[in-house]
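Participant: What follows is a set of structures to go through.
Read-outs: derived from the displayed coordinates by stated rules, not from any lab. Since we're looking at a predicted model, the values are computed, not measured. Cβ atoms are built from the backbone, for glycine too; each structure is taken alone.
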Structure I
Amino acid sequence: MTETVIAPEPEHDHSQCIHKAISLAEQLCLSRGVQLTPIRHKILELILNSHRAIKAYDLLDQIRPINDAAKPSTVYRALDFLLEQGLIHRVESLNAFVGCHCSGTQHDQLLLICTACNTVEERAAPMVLSALATELGDAGFVPQRKTIEIHGLCSSCKPT
């Protein structure tokens, strides 16, 4: 019997990930006729800086060295804009925000939240969301938005 060996995934190039998401955001805002102002751009960049959810006040702490006049309302207005444009997602259970890497399309979200390292992975999960849509249809329920948050351990943190 031969053993199947799965090659490790290549190292994730996070700078390329950020660059791609920022470029898409700029294109989307331009095509929609809305402005990705410098403060909105910086907030988006800070959120995309890792795959972890970040709270509004942590963003404020990070933005103040750049813009000492920044207030909570500055950050919340930028977050509202980024949410409206579909460039970020709100992680309700953490009261935090994470970047969206498929901003070009309207979509439901399945967010996998690691309780050990705090990373948040967005998954398309078409089978799960299709089953959920069927269940909602059977119940006669019309959802306004769908986000499924699952807390657990990511592949890097799970015990071997």
Structure II
Amino acid sequence: MRMILAVLLSLPLMAGGGGTVAFKQTAFLAEVAATEPEKAKGLMYRQNLAKDRCMFFVYGEDGHHPIWMKNCLIALDVAWVDAEGRVVEAAEHVPPCSPMRGDDCPTYGGTVPSRYFIEFRAGTFKRLGMKKGDRLGWDLTLDDGRGIRGGAPMPKGKKK
């Protein structure tokens, strides 16, 4: 029993589903934040995010969607994208906000209307040359079984 618990605790916590996000020929295993509680929690308390992982935040309509780094322990690169997957705003190396600060954490981005935003490990944009105007694609499944596909065409034979 102890071994099973250890294995389960070592797995990433999936939010509201999962799938793949791609930029050019690079694929990321995505967690999806679709409900308000999932979006509020985001990547709180995570001590790392693998370079091939990301979190995709789903909104039903375009809007201003700033991020709040409350209880976030890691720096992130964040891309706000429109319905076609075009990066309309980007923030690199958004700093963590210690739980010691309580609710006194700044917000970032969300100054341009977007449909979604995607959080990546800090350094991803520089590593891949990702910038405003680039397009990302996604193939995601929510917990209720609904699929969300969009953005740029997904690469064939995805590599990480």
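Participant: Can you rank I, II by distance in nm of label points 7 Å out along Cα→Cβ at positions 68 and 140 and just name the one with the largest value?
Facilitator: Numbers: I: 6.2; II: 2.0.
Answer by largest value of distance in nm of label points 7 Å out along Cα→Cβ at positions 68 and 140: I.
Participant: Rank structures I, II by relative contact order in percent (Cα under 8 Å, 6 or more apart) and report only the one at the top, that is, the highest.
Facilitator: By relative contact order in percent (Cα under 8 Å, 6 or more apart), the leading structure of I, II is II.
Participant: Right, next: One of I, II was used to calculate semi-axes √(5λ) of the Cα gyration tensor in Å, for residues 84-131 alone, giving 23, 15, 8; which?
Facilitator: Working: I: 18, 15, 9; II: 23, 15, 8.
Only one of I, II returns 23, 15, 8 for semi-axes √(5λ) of the Cα gyration tensor in Å, for residues 84-131 alone, namely II.
Participant: Figure out for me which of the structures I, II the number 0.20 belongs to, where FRET efficiency 1/(1 + (r/R0)^6) of positions 60 and 124 (r between Cβ atoms, R0 = 25 Å, to 0.05) was derived from the coordinates.
Facilitator: I
Participant: Matching task: 3.2 is the computed value of distance in nm of label points 7 Å out along Cα→Cβ at positions 20 and 44. Pick the structure from I, II.
Facilitator: II
Participant: If log10 I(q)/I(0) by the Debye sum over Cα atoms at q = 0.12, 0.15, 0.19, 0.20 Å⁻¹ comes out at -0.49, -0.77, -1.25, -1.39 when worked out from the coordinates, which of I, II was used?
Facilitator: The structure behind it is II.
Participant: Here helix-only ellipticity at 222 nm (-39500 (n - 2.57) for each DSSP H run of 4 or more, over all residues; to 500) was calculated and came to -3000; which of the structures I, II was it taken from?
Facilitator: It was calculated from structure II.
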